[in-house]
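What follows is a set of structures to go through.
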Structure 1
Amino acid sequence: MTEHLATHNDPLACAEARIRAIIAGSAVPEDPPHAENTLQWLLRLVPDADPALRLAALGHDIDRAVPDKVRREDFDDYDAFKAAHAEHGARILARLLAECGVPVPLIKDTCRLVERHEIGGDPRSDLLKDADSLSYFEVNLPLYLAREGEAETLRRCRWGVRRLSANARQRLARMHFADPRQAAIVRQALETERGGAAKAPSSLADK
């Protein structure tokens, strides 16, 4: 009954609660804080972000939290894996938002942003990509480093830096890292990457 009332009285609150509940079940420990932190970064970049951007920021990686998630090992090409991950996440969100009674135009806008969160290509999806990327450095990096080691983390950070806009790179350069290993890796990634197409990190890790 509570969910039924939320669907009809506040579709956005229903959607946010459903997204958070699904992501909370992820087997990847950084997924829930990364979702919240990506939303926080979005609001730092654009405090008056519209509802579609806010929903997309919170739910952009929802694919990673479901049993039938897209898996890196099923793809030879990293970019194809990332595209499939984004498309699957958009499909999951489309169903969820519809069940919460979110208006169709808002569903379409949110899902389009999620489909493009890895590649950007327009001002709003570029903002989402920056928020996602900055959150990787702030939230995901410590656990990624612990799992994958320094060499692989450097490759992942260089790929992440190449995704960032000039403004986001400046923000990353000002970010404080208490762990000197993390600070050194990020500094090296910033120093060695000066644009160019993003290349895939070598590991099979999802993120």
Structure 2
Amino acid sequence: MDLPRDKDYVVMLKVGDPLEVRLLRGDITTHPADAIVNAANSELLPGGGVCGAIHRAGGPAIAEECRRIHSEHGSLSPGQAVATTAGRLAAKYVIHAVGPIWSGGNQGEAEALSSCYRESMRIADSLKLHSIAFPAISTGIFGYPVEQAAWVAMPTVIEGLRWAKNLVFVVIVLFDRISLDVFAKAAMSQRRPNSGDPYSISIGIMNG
């Protein structure tokens, strides 16, 4: 299956009925999921990139709750996640997941990145949410190579959906077309457990 070259597109990966993982390019702060995931730092401080955009769009209530959590529990380690209010965002919650800083790939980065996705989904499921939106965690200033991040993220979110009680929909919102293409190729390569067959996948063209 070829990816569209000159138009924005969305990839829809059916991993069960009604379980779906969707990939698209866009602004995660405007996505109408029940929870959106912030690529957070260990101190839960407003930062740059996705983190800064979420804090700016959601308003000061998010940072206030982050400060309270940090004062009560201290810094978070890579792979950990916590939930706060979403402030002015359309989502019900922001889940702050601390991604690993890339250090060459032999310092447990893949395990920590997988934990970010898994823990975020576990928290959302425990809150009885039905949908969650992720950025490409750690691929910005933390330097995680996008292709390697995609091959960690895709099987982790599929497995998380298969075991969730309430979550049925995961969307990964990519910042640019290059990242979308990389994640899309990783998605198309995923296989159903035991069967070895590919998951059902479709590609739609986005309007505008």
If Rg and Dmax of the Cα atoms in Å is calculated for 1, 2, the one returning 16.1, 50 is structure 2
Given 22.8 as the derived value for mean count of other Cβ atoms within 10 Å over residues 167-174, which of the supplied structures 1, 2 does it correspond to? 2
Ranked by relative contact order in percent (Cα under 8 Å, 6 or more apart), the structure on top of 1, 2 with the greatest value is 2
Identify the structure, out of 1, 2, from whose coordinates helix-only ellipticity at 222 nm (-39500 (n - 2.57) for each DSSP H run of 4 or more, over all residues; to 500) was calculated to give -20500. 1
Where is distance in nm of label points 7 Å out along Cα→Cβ at positions 95 and 159 largest, in which of 1, 2? 1
For mean count of other Cβ atoms within 10 Å over residues 31-38, find whichever of 1, 2 sits highest and give me its label. 2
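Here, each number is a calculation from the coordinates, and none is a lab measurement. All figures in this text were calculated on a predicted structure; none of them were measured in a lab. Cβ atoms are built from the backbone, for glycine too; each structure is taken alone.
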